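Visitor: Take a look at the structures below.
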Structure P
């Protein structure tokens, strides 16, 4: 591809605000039919607010990156190295940038990192009813290894599949 894709590491509040803005836009558009607005609002505040992401970075070892394509914010990822391999906590691409191979290119970068760091697997969670994303992850080499229901408070749960890709 001829376009310029960059993963820009993010730690400062201004860049985290850009991710929070992307999260609100992408999550509302993508998850409304699956989760409903109240759960989306709750999850954005709990997991994707500037404060929540700062805590994840400083206290939990998460890393965030803006996906920049030709100078524009096209999406973002969140990863966390762990004992299993590399946890792909978040991979979200703005609707205007989808179907351009961005996820595959991001996963190529993450695969290279895993090879360098001797991490044998990239793993993620995906909502069981998020059929489009499940299909996309399968096409990118992931397979479902189990399911998991996680209580996230306020009467909400995350009803997910755990998917893995061997590196």
Structure Q
């Protein structure tokens, strides 16, 4: 049975491991710089900036969804930005991913948020197919941009 619940401080080590597993899946195994301390602070500190839910089966965390609020200036309400959704490979097909997304959709609907959105790598066809099967669609008119590293520092210095 799938159980979806809010993450607790005791879940931080397993969430961090799943983040590392996701980075490996996304072909970026050395990209994770996150630590248990920074994840704990972001999730459970005095001013949390992110939220997480976990999918459990038989008392074991099988996956997680990590998200934060965004804001639609056109709609005038918040939305949910899903930063990461990951389910252990051996637990896929058991409904954990669907349950995690359904949970976020319920949160958005209950709170009057305009949307739930996320990014997916163009090569990740299994995930794209899964999302499309739920009625999600690509935003083909939009491109994601990122400012990071030396370019971020250079623009900040202007």
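Just so it is clear, none of the values below were taken in a lab; they were calculated from the coordinates. From a predicted model like this one, the values you see are computed outputs, not experimental measurements. Cβ atoms are built from the backbone, for glycine too; each structure is taken alone.
Visitor: Cα extents along the principal axes in Å was computed and gave 41, 36, 33; which structure, P, Q, did it come from?
Guide: Going through each structure in turn, the value belongs to P.
Visitor: Which structure, out of P, Q, was distance in nm of label points 7 Å out along Cα→Cβ at positions 19 and 83 derived from, given a value of 2.5?
Guide: P
Visitor: When you work out distance in nm of label points 7 Å out along Cα→Cβ at positions 11 and 147 for each of the structures P, Q, which one comes out largest?
Guide: Comparing P, Q, the top value of distance in nm of label points 7 Å out along Cα→Cβ at positions 11 and 147 belongs to P.
Visitor: Work out distance in nm of label points 7 Å out along Cα→Cβ at positions 27 and 43 for each of structures P, Q, then name the structure with the largest result.
Guide: The structure with the largest value is Q.
Visitor: Given 18.8 as the derived value for mean count of other Cβ atoms within 10 Å over residues 51-58, which of the supplied structures P, Q does it correspond to?
Guide: For mean count of other Cβ atoms within 10 Å over residues 51-58, the value 18.8 is produced by structure Q.
Visitor: Distance in nm of label points 7 Å out along Cα→Cβ at positions 67 and 123 was computed and gave 2.3; which structure, P, Q, did it come from?
Guide: Of the structures listed, the value fits P.
Visitor: Supply the structure label, taken from P, Q, corresponding to mean count of other Cβ atoms within 10 Å over residues 75-82 with the calculated value 15.5.
Guide: The structure behind it is Q.
Visitor: Quick check: -13500 is what I get for helix-only ellipticity at 222 nm (-39500 (n - 2.57) for each DSSP H run of 4 or more, over all residues; to 500), calculated from one of P, Q. Which structure matches?
Guide: Computing helix-only ellipticity at 222 nm (-39500 (n - 2.57) for each DSSP H run of 4 or more, over all residues; to 500) on every structure in P, Q gives -13500 only for P.
Visitor: Quick check on the output: 13.5 is Kirkwood radius over Cα pairs in Å, for residues 3-90 alone, derived from one of P, Q. Which one produced it?
Guide: Derived from the structure labelled P.
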